[in-house]
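Novice: The next part holds the structures, each set out as structure tokens.
Every number here is computed from the coordinates shown, using simple stated rules; none is lab data. Worth saying up front: this structure is predicted, and the values here are computed from it rather than measured. Cβ atoms are built from the backbone, for glycine too; each structure is taken alone.
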Structure I
Amino acid sequence: MSYLGLIELLGKKDLSTEEIVRALPKIYVEPYSRRGSLATREGEYDVVTMAAIDTAKWSAFREGFKKLVYNLTQLGFREYLTTNPSWPKLISDEDGNTDFLELLKRLRFFSDEFGFQLELEQLLSMIGYPETQAANVMQEKVHLSKGSVFALLIDADELISEKKVLKVLKKRWMAMNQDQSLPKNLTYKMQKINSELYFSVSGVAKRDLDLRVWLPGALSVKVQIEGKVEQVFTRDQDYTYNDHFSASSFMLSEAHTQGAPFIHGIGIGFKPLMDKKEVRGTDSITGAVGPAFYLETEWSRRTGWGELILLNRKVEDL
């Protein structure tokens, strides 16, 4: 965070406490973005995210989620995960964290039972995520028809060392599109054109593809078809800031740089195969590890989420 920006914010005597809290995510994230004051110090345009929430409205959302967990239990969601334990990986990061909004949206497929669908929509309404232009830009996709010979030239992160830049950007781009079942025939390389460095993704589309294009720090993406530039994506900044949530939402604001998939502000642990070897999964006081540790968290105890989704939990842990 830029402490100068924080000091300037706190010096504005006409702002309410809520207005100050609402402004914090932008002050935190912006310095790590393209041309940000802290980006050079970090040595890369990293994935940075922050959300401000109103804890007074959190309890109602938690109770609504508890009802949803009960319904999922009755509809056989645990049994579904038993036969499809890798499904969460489509929308989770490498630590097993999933964005709340994405989870709720993708649960729509699970059952068309009216009460279940109603609970989902009520929870989505309680989050009140705004469909702003900025948010849509961050998730922009390029459509590639089956048989297209294509190349995406993505404005590269010039701060990352030459030795590791390809590895880092490839990993980030694949994470951005991890729900797309990416073809294995794609080629990834760094390419310099007119002294400008690009991260290139190229190949032949074996089927129709819809690929997300943005990475942290990138302000432009060129789409080549058969060697010709057919489409150009541009944006003024590589981060988004949203502070127009509905009055019923517990969210006050959020900001994040692009480069991690499906970020809308707040996440939930969704790792059905968690076991005792879980990294950072040990309670330093009780000694509980993995599923037993997660089951003891307040969120899990109050909603039953861990009991529902943790496939390696033991009866004695409940």
Structure II
Amino acid sequence: MSNLYIYASARSLSLTRKLLSEPQLDRLFGAKSKEEIFKVLQDTFLASYLSGKPEDKIEDGISGALFEARKLALSFAPEPELLHPYFSRFDFYNLKILIKSKKVGVAPSEVKNSLIPLGNVAPQKLQELFEGNSLGKISLEFSRVAEEASKTASPFEIDEISEHGYFEMLQKHKEVLANCFVREYIGLLSFYFSAVSALRHKAYGDLLKPPRKIKGETIGKDEMNSEEAIFRALKRKVRSGGLEEAVKAYKEKRSISTLERVLDEDIFNFIKDESRRDMFSVASIYLYLESMRQNVATVRAILSAAESGIKEAELRGLVRNIRRGVRI
């Protein structure tokens, strides 16, 4: 098994190094149209996924890159089941998109490009089961989320229901996967989610329902019973910079967005540090998958900017947030 992990780490590192470089990003920032972006992408790792496709099919190409990244990672992962917690994030994201699209009357055929092919369940399969009210065939948690979300018209409540379902699924993964990195990864995600939920409720308590308890969560009540207690707990956990600025933004403006960015960046840095520290860890595969996800999100942002006329300086700020690990 150790030799398999050495190979997986080396393969993941090699694949990660082939992703977008800073000079390639600079060229993409300078591209003024979809046609120019298409030409620049021909000199990047995405070239093979765009081969034979017209310029208006870039989205299909980069979606194919994500699908292949998932397939490839599963092929060389020594223990593929350890990737399930990472992939679960996209199952619940895709389910949320399907629920919201149905609420506003978006045709199923138009939802395809909004779904991310990095879940445990293929987006097409998830959509098919969702439309047929058959999600229970693959997951009672999916079925519960869809049923509960169908009873509200509030986009925020749909987000909250989906997130709660996702974190309960993570706790189930944590119970059955005896892997130190995966368990710490899930613990960190759950702690940060609980901290943000508690702060959001304290800031907008009259408008929001109290945060739900996640089954299996082991976070102590004392850590979440006041804003200052939450900040102290975060200070003990967060390894990246920016927490002081995020706390200031919350206290002055009751803004959560800066804190979310800091915590997402900290999760990414945790994965990166673990991949460097332990070559026998699945962390290197997580790092490759998340780096690929960020690269694709970056290209999508650049494409949208070209179509809407966003200035380069504003675009660079947007991409900087994506590369810091902003939530999907």
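Novice: Name the one structure among I, II that log10 I(q)/I(0) by the Debye sum over Cα atoms at q = 0.11, 0.13, 0.14, 0.23 Å⁻¹, for residues 198-301 alone of -0.66, -0.81, -0.86, -1.19 was derived from.
Specialist: Among I, II, the structure yielding -0.66, -0.81, -0.86, -1.19 for log10 I(q)/I(0) by the Debye sum over Cα atoms at q = 0.11, 0.13, 0.14, 0.23 Å⁻¹, for residues 198-301 alone is I.
Novice: Among I, II, considering only distance in nm of label points 7 Å out along Cα→Cβ at positions 246 and 278, which has the greatest calculated value?
Specialist: By distance in nm of label points 7 Å out along Cα→Cβ at positions 246 and 278, the leading structure of I, II is I.
Novice: Just checking, which of I, II has the largest value of distance in nm of label points 7 Å out along Cα→Cβ at positions 46 and 310?
Specialist: Checked I, II; max of distance in nm of label points 7 Å out along Cα→Cβ at positions 46 and 310 sits with I.
Novice: Given 62, 57, 41 as the derived value for Cα extents along the principal axes in Å, which of the supplied structures I, II does it correspond to?
Specialist: I
Novice: Thinking only about distance in nm of label points 7 Å out along Cα→Cβ at positions 78 and 214, which of I, II has the largest value?
Specialist: Once distance in nm of label points 7 Å out along Cα→Cβ at positions 78 and 214 is worked out for each structure, I has the highest.
Novice: Could you figure out which one of I, II the value -9000 for helix-only ellipticity at 222 nm (-39500 (n - 2.57) for each DSSP H run of 4 or more, over all residues; to 500) was computed from?
Specialist: Computed on structure I.
Novice: Work out the source of 2.2 here, i.e. which of I, II gives that when distance in nm of label points 7 Å out along Cα→Cβ at positions 6 and 22 is computed.
Specialist: Answer by label: I.
Novice: Out of I, II, which has the highest value for distance in nm of label points 7 Å out along Cα→Cβ at positions 150 and 270?
Specialist: II
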